[in-house]
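Here, each number is a calculation from the coordinates, and none is a lab measurement. Since the structure is predicted, the reported quantities are computational estimates derived from the model, not experimental observations. Cβ atoms are built from the backbone, for glycine too; each structure is taken alone.
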Structure I
Amino acid sequence: MPMTLHKPAARPRRFDLIAFDWDGTLFDSTAIITRCIQLAVGDAGGTVPSDADASYVIGLGLMQALAHAAPDVPKEKYPLLGERYKHHYSLHQEDITLFGGIVDMLQALKQRQHFLTVATGKSRWGLDQALGSVALKDLFHASRTADETAGKPHPRMLHELMAEMGVAPERTLMVGDTTHDLQMAINAGCASVGVSYGAHNHDALAALGPLFVAESADELRGWMLEHA
C-alpha cells in the first residue's frame, strides 16, 4: 500500500503584533545620527559628547535625547539645539538605507498575517519622510512616534498600538536596538528581541531579558521567521 505524504501543519504564530523600532533596527542610521548629535551640541556651545554617549540616547524623543547628550547646554538654547540637529540630519537623510534583507523579512511576516507596526523616537514628520522615501508605508498597519505619544521607555506607544490592533501584551513583540526599546517592552508587559548591530551592545541588551539578541539583520530575519 503506497505511503500517503502529509504536509506538516503550519507553525502557529507566537505573536500577533510585532512593533519595530526604526533607526538602528530597520534603518542603518546609527552612525549618522550619532554624528549629527555631536555637531548639534557643538553648534549650541556644549561639550561634544563621545560616540558612546551620543549613540546611547538614540531611541529617545529628540529633545529628551539632545538634553541628555548636552547636559551643559542651558534650556534656553534647546530650540537652537533641535534646529541644528535637524539641519545636520537633513544633509544626510538620503544617505540612510535599510539594512539588507529587512524588506524581505517584513514582507514574509506580513504574508503570515502578523500586524506590523513601528514604535520610534522619531517625530511623526521624520517617520513619514522615511516611510515615503523607501516606499515601506504599505507594509505597516500602524505606527507611533515620540512626539505624539510619550518617549521611550514609557509604554504608551505600545499600549496605543496594542489597543488599536486589539492585541494583548502576551501576543506582542517589541524589536529594537536600544535598552530604551527593551525597557519599554518590559513596562508594557511585552516580550522583546534586541539587535546589537545598532546603537547598544549585546551585553546591555541581554541584561534586560529579551528572547533573542540578533548580531545582524540576517540573524534577526532567521529568528523572526522561525520563532515569531
Structure II
Amino acid sequence: MPDHLPPARPHLKLTEDGRRLREVLSYSRRGSRFSAKQQQAWDEHASSWVVPEEGVDRPGVRIADWFGREAPLVVEIGSGIGEATAVLAAARPEVNVLAFEVWRPGVATGLGLLAEAGAENVRYLSVDAVWSLEHLVPEDGLAELWTFFPDPWPKKRHHKRRLVTPVFAALVASRLAPGAVWRLATDWTDYAEQMVEVLDAEPRLRGGIVERWDERPVTKFERRGIAAGRAITDLRYTRL
C-alpha cells in the first residue's frame, strides 16, 4: 500500500483562487502500512468488499448495487478494526451493512474478521461519512446507524471536530426511516453529555442513555477505555 492516500470527496473543495480549502473533519487519516496478515486479507477480499473511493463519483450510483441486492441499509461510522462490524453483521444476514473507516490497516483487519465470521453482507467505504450520508443515502433510507466510540477529540479546542453536532444530528434524523434506531457508545463522559444534549434537542429523535447493548461485542477501544478507568455510556435514539 502507498504511504500517500487520495483525499476523500469532501476534501476536494477549492477556494475561488484555486487553493485547497481546509475543512473541519471528525477524523484524521493515519498510516497505511499493512502487516503480512492484513495484506493477505486485503488481497483476498478487498476487490469484493471494499468500494473504491472513485465509486461514489459514478453517475447514478446506488449503494444497493455495491451489495448486488436490495436490502435494509445499516451504516456504521468508524468501524475501527471491525470487531463489532463482523459480529453484528454476521447476526444480521438480511441487511446490507455499509461500514465507514478511513484507516486502511483497520479495514484490512476487518476484512479478515468478516471472512472468519462468514459476514459477506458488509461493504467498506473510506469516503467521509458525513458527506456520504448527505449525498449517497436518500431521506428515510437508513434502517439503523451505529456510532461506537467515535474520536472524542478530548482537548476543548478540538471539540468542534467531534462527529455528533446539531447539524449532523439533523442530517441523521433526515436519513433514518421512521422507527429506525441510532445506537451510540463512548467512553468519554463529557462527550456522552454532549451527545445527550445535542440529540435531545433534535425534534425528530427520541431516546437517551440506555443499558449496554448486549449484542455489541466488547472491542479494543472499549477495553482500552475500561483499563483507563473511564465509564462506558451507551445511547439509543429512535427516529419519530
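Structures I, II were compared on relative contact order in percent (Cα under 8 Å, 6 or more apart), and the highest value belongs to I. Out of I, II, choose the structure whose coordinates give FRET efficiency 1/(1 + (r/R0)^6) of positions 54 and 190 (r between Cβ atoms, R0 = 25 Å, to 0.05) equal to 0.05 when calculated. This figure was derived from II.
Among candidates I, II, the computation of Rg/Rh (Cα atoms, Kirkwood Rh) that gave 0.94 used structure II.
Which one of I, II has helix-only ellipticity at 222 nm (-39500 (n - 2.57) for each DSSP H run of 4 or more, over all residues; to 500), as calculated from the coordinates, equal to -9500? The read-out comes from structure II.
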